[in-house]
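Novice: Input: structures, listed below.
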Structure I
Amino acid sequence: MSNKKDKYTGSDTDGGITSSYTMDDGVDLKVPYSFFGSIYDEDEKNMTLQAMGQDTLTMGPQVQAFQKEFAVMHGVKHAFAVTNCTTAMHVATQVFGIKPGDEVIVTPNTFIATSLVILKEGGIPVYADIDPRTYNIDPKEIEKKITNKTKAIYVVHYGGLMCDMDPIMAIARKHNLYVLEDCAHTPGAAYKGRKAGSIGDIGCFSFHSLKNMTTCGEGGMITTSNDDFVDAIEKLRCMNLDHWKDQVDYWIPSHFDVVDVKGYWGNNYRMNEIQAAVGRAQLRKLDMLNEKRRELGRRINDGIQGIKGITPVYESPDCYHVYHLYTLCVEEEELGASRDDFMRVLYKEEGVQGILHYQPTYHFTGLKRMGYGDGLCPLAEKFFYKRELNLPMHPRLTDREIEDTVTGIRNAAEKVRRE
């Protein structure tokens, strides 16, 4: 197994920036950006040992229990554990019947996975701009992008704040479109009392190590209340396996059949029992983990209020924000300095490590080769290149780290303003 040193992060990792933000540049950090977004204790250890003692180590009783418990917590009829959020969205894309040439409206302010699953089926991502206050896809921009080729809308609840779902669902029903909720940032979040993953046709969750809850670094969940999707989801996450009809004995004619789903072929996207066991422990902590993030996020909000040119996180009164990310925005015209100048001082002189999420998807080389150009979503472009940075945010942050973060922001703003 390769274990090479990444030239960008300086860490021993094959994942590079997708598995560590450690830098080998000599900066003395007070508040590093952590790649672990949760808390593990004896409960996770005990659940792991319990699962390891089972005869079945994949898609067994722990997975079944995790699915049921997750469905109850998120107010849906069905939940299906999978390997990660990307595979969850790929299954959903196939269930929706997305085919070559079909258009899917999607936000550019998201990880590449949200577009990748559309591209894998030959669909065409159509990018709608964001709301500059919430950083979520703007319903008014969605309406502008609909054509007779549009088949679905993929929304991403950015940073822990859910999208404005009522107008989005109204648009979808008006035009007979599917809605996928990318809930990678929002386990346990809510919009007008309804949980993430319960409003659209399908919800897709991530349990990656950065997320508010994690199943040993990777993992995902599909949620839906549509009974008609159940058979397709079960087949597509597990290689189209099915039972033989009129089977006499369990071995006749063979142990299983393989059936396509309207021409679609699935993959092996199964979750193992240890991940599910850890997921069950994490699910029991989720309310506490989210409340801790909310407390920490609000302390930063309070500490940086009133700094000219610095915008703290916005909490919509309609939503229960779970602060997966703490996104601070620099308003260059008001601050009198660029976001990048501010970020350099914050990092190098104040020891607070910020990172950036997310470069507009259509600016990646692969999509540029497909013909996507600049200026498709001006607000999303300004957000990424000029305004935003994400501060360290996880439930293990100490009082000292919060104080250092607030003081660092105040000092950095004052320093760049004087230069």
Structure II
Amino acid sequence: MLYGFSSIEYVFDASLAVISMIASLVCSVGVTYISCKAELMEMPAQLLRPKAPKPGKRVLLEYIPVLWNRLGFLRKVSIRDILRYKRRFFMTVLGIAGCAALVVAAMGVRDSIRNIVNDQFNTITIYDYNIAFIEAQSQQEREEFTQKFSDVLSQCVFVYTDEMEVVQGNNIKKVSIVATDDPNITKVIGLHLDGQTVPYPDFGKVVINDKLARELGLSKGDTITIRYDEVNTAKAEISGIFENYVGNYLFMTAKTYQSLFGKEVLYKNAYAKTQEEDLYSVSAQLSKAEGVASVSVLNDMRTMVDNMMQGLDYIILLVIACACALGFVVIYNLNNINIIERTREIATLKVLGFYPRETRSYVFRETIMLTSIGCLFGLGLGKLLHEFVMEQISIEAVSFRKQIFLPSYLIAVAVTFMITFLVNLILQKKIEKINMAESLKSIE
């Protein structure tokens, strides 16, 4: 957003490659070693015999008759089977939760970052033009300018801007100071916090943006220290804190500025609004006015930021694709293992007269239950992951609102269930191909 860089140069980092390879081998070979060791500790005679299924146990839900008695027989069986193989249960829930959490975090980052354009330019910086003058404008010149363009400008507020530093202990932050005595300033700058309007400060007081207050540990009623040259500082009371997402700002009256810093307020800028649809034709008229140095159209900045934010969608799609791959691998492998280990059980169901649809439902009902449980955990984990990511990408010039909209949660759930249904669709042919006679006599 702020800088232009040269083309990307790709380099090979040998140490990073070695670390990645070692980590991959430790994970893959380590799991293989643990699995093989458990099997090889058995006696050969035990390994030749088919492994007996784990014994079933009473589940917690059975101790709640109001709920348990309302469940059908097959659903009771599915619940017992899910909790019988606890290792598989936790692996599946963890994998599905990881998939849902990644999608929630990715969508949450999009919600938090993409929306700063609307938050900043629709509710805070609500003027259309920043007009810079060659020289400071006197009272008469300001009135003449406003009168001359009254037909195209609905608001024109002259301001004085300055750059200073705020000091709080060891923290030093650069701030943009805006000073004016025009009461219409609140019509071109929206000062609010949590939906409540923040009044423009009186004499001797200032208002600051929320990120600056948060980083310096300041609140309403505290005193802020402003350094205006190498050695001198001034103190002012904070009368309010307002939301802002781009830059650090400090608003005050012109009289407060003169009192604090002993400097004359020189009105060399103006914030203006128009009711005209063609912003650029008005900008051209303003630029031709005598004494005007430049006219910045805020819509240009809004468009630039919005276009840059669109590139974020590719990153979000990449994260979602990785999440889908994780979910697919976990659900497919565990479902496939489940079907292989229960081949005789499934064959028995077919012999008993279960229809193909009933057989599939019997097997896949467990996967759907596990997906539901995994989604519940995943939504919570995704919220925590989103907060962590937003903390890491925090930068000096921009503040992000940590927010995840309801549609993002719904998308995460939909994506996770879509993967589950896709895996079930792929594996249903495996169930249909199970031969009843061969499966039942496999032990002999």
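Values quoted throughout were computed directly from the atomic coordinates according to the rules given, and no laboratory measurement underlies them. Since the structure is predicted, the reported quantities are computational estimates derived from the model, not experimental observations. Cβ atoms are built from the backbone, for glycine too; each structure is taken alone.
Novice: If relative contact order in percent (Cα under 8 Å, 6 or more apart) is computed to be 21, which of I, II is the source?
Specialist: I
Novice: Now for a separate question. Comparing I, II, where is Cα Rg over 2.2 N^0.38 Å highest? Provide the component values of the computation, followed by the final result.
Specialist: Numbers: I: 1.01; II: 1.47.
Sorting by Cα Rg over 2.2 N^0.38 Å in descending order puts II first.
Novice: The value -10500 for helix-only ellipticity at 222 nm (-39500 (n - 2.57) for each DSSP H run of 4 or more, over all residues; to 500) was derived from one model only; which of I, II is it?
Specialist: Source structure: I.
Novice: Which one of I, II has Cα Rg over 2.2 N^0.38 Å, for residues 179-218 alone, as calculated from the coordinates, equal to 1.17?
Specialist: Source structure for this number: I.
Novice: Compute mean count of other Cβ atoms within 10 Å over residues 147-154 for each of I, II and report the one that scores greatest.
Specialist: Numbers: I: 18.6; II: 14.4.
Checked I, II; max of mean count of other Cβ atoms within 10 Å over residues 147-154 sits with I.
Novice: If you don't mind, there's one more thing I want to ask. Can you rank I, II by distance in nm of label points 7 Å out along Cα→Cβ at positions 99 and 203 and just name the one with the largest value?
Specialist: Checked I, II; max of distance in nm of label points 7 Å out along Cα→Cβ at positions 99 and 203 sits with II.
Novice: Comparing structures I, II by FRET efficiency 1/(1 + (r/R0)^6) of positions 131 and 355 (r between Cβ atoms, R0 = 25 Å, to 0.05), which one has the largest value?
Specialist: Of structures I, II, the maximum of FRET efficiency 1/(1 + (r/R0)^6) of positions 131 and 355 (r between Cβ atoms, R0 = 25 Å, to 0.05) occurs in I.
Novice: Looking just at mean count of other Cβ atoms within 10 Å over residues 371-378, which of the labels I, II belongs to the structure with the highest value?
Specialist: Of structures I, II, the maximum of mean count of other Cβ atoms within 10 Å over residues 371-378 occurs in II.
Novice: When percent of Cα pairs over 23 Å apart, for residues 59-194 alone is computed for each of I, II, which one produces 33?
Specialist: Attributed to the structure labelled I.
Novice: For structures I, II, calculate distance in nm of label points 7 Å out along Cα→Cβ at positions 43 and 187 and state which one comes out highest.
Specialist: II
Novice: So if we calculate distance in nm of label points 7 Å out along Cα→Cβ at positions 267 and 395 for every structure here (I, II), which label has the highest result? Before the final figure, lay out each step's value.
Specialist: Values: I: 3.0; II: 3.5.
Greatest value across I, II: structure II.
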